[in-house]
Structure P
């Protein structure tokens, strides 16, 4: 069974607002051993000799760490969300198993972006939305996971052209920051898997879902 743990890390030690998302992977616990700094997604850490070695991480932003290459849906997806630079050890069951890494959205918390993912737990293909889309075309009836950056709600529709059943997803403010974030499974939104066909920026549905940390 797929396992997912939302790892929200808060730290007031060093604010890096305005800096692009970044993450450092470490081969040892407590940020020791060999390290790899990533400023952009990497679909296969094996190509640079860092597959299945990560035990701890440090970073800023919203990142998804996958067990398998190519952001595939393996046994887990590890989510790091922090508006401040912060560090953590991965859970025992996830150490030495990370094979691909990517950030959520555009790599900036303040850009108002809806990111749609093909598979559960943010796996598979992704589609970034920055404005109303009355037809998702190649991503029509594909979405299984939804992520939100920026302080804007979004409305998802079952049918094209903003028709059919709908739900509004609202990000939440991360405590002690001016950052907003949301992460939702389509199942939790009352939609069946692979049924989102159009989206609008803003809240236009009576069915409203707030993200909870």
Structure Q
């Protein structure tokens, strides 16, 4: 997905902030990842948020970490992140505009890298993670690629866990807001895309309403 789409999400919609109503049938992989990350961050001095987006999650995690640096390849996202940072008055977070395969950081600068549905190209710059440092991530797919990258880059103590839940949407507007923020999808709130939204609704309509299955893989490993 090109950076123009991410710039649009940041500029037009304010980033990845949830702006729809929905109910999940049980705890999701996203919630589990967040709770596990909080505990991990407490153990280390400096963390890297790979693909931090508009920075709200980074700022949320800052209270559990001594220091977090976030980067994203979307300049619009980083501008939004820095705006939120200034408003928050948080002092242990920095944001950088950078690509994952060309990071402006020193070798072995970070104790932990976390990747919340961010770029897998972070493996090209794994030099920035300290020996025996932790890489921790969550993604909705590409798990075979992730496992290959972990193995090819000499990681050990590899852990992979899969979590699935169903998300229910009360209205078509909530459903449209959800999918508009998914990479590769158009703005379904734009009336010119109503025919596309109609097709999507038909594909997810059930007797229990509009449902989307959320599948997440949580993975963790240590650098050799």
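Using distance in nm of label points 7 Å out along Cα→Cβ at positions 72 and 104 as the calculated read-out, with 2.4 as its value, let me know the right label among P, Q. Going through each structure in turn, the value belongs to P.
Given a value of 18 for relative contact order in percent (Cα under 8 Å, 6 or more apart), calculated from one of P, Q, which structure does it belong to? Structure P accounts for this read-out. Work out the source of 43 here, i.e. which of P, Q gives that when percent of Cα pairs over 23 Å apart is computed. Label of the originating structure: P. Each of P, Q could give helix-only ellipticity at 222 nm (-39500 (n - 2.57) for each DSSP H run of 4 or more, over all residues; to 500), but the derived value 0 comes from P. Out of P, Q, which one gives 2.0 for distance in nm of label points 7 Å out along Cα→Cβ at positions 160 and 192 as computed from the coordinates? Structure P accounts for this read-out.
Here, each number is a calculation from the coordinates, and none is a lab measurement. It should be emphasised that the depicted structure is a prediction, and the values quoted were computed from it without experimental measurement. Cβ atoms are built from the backbone, for glycine too; each structure is taken alone.
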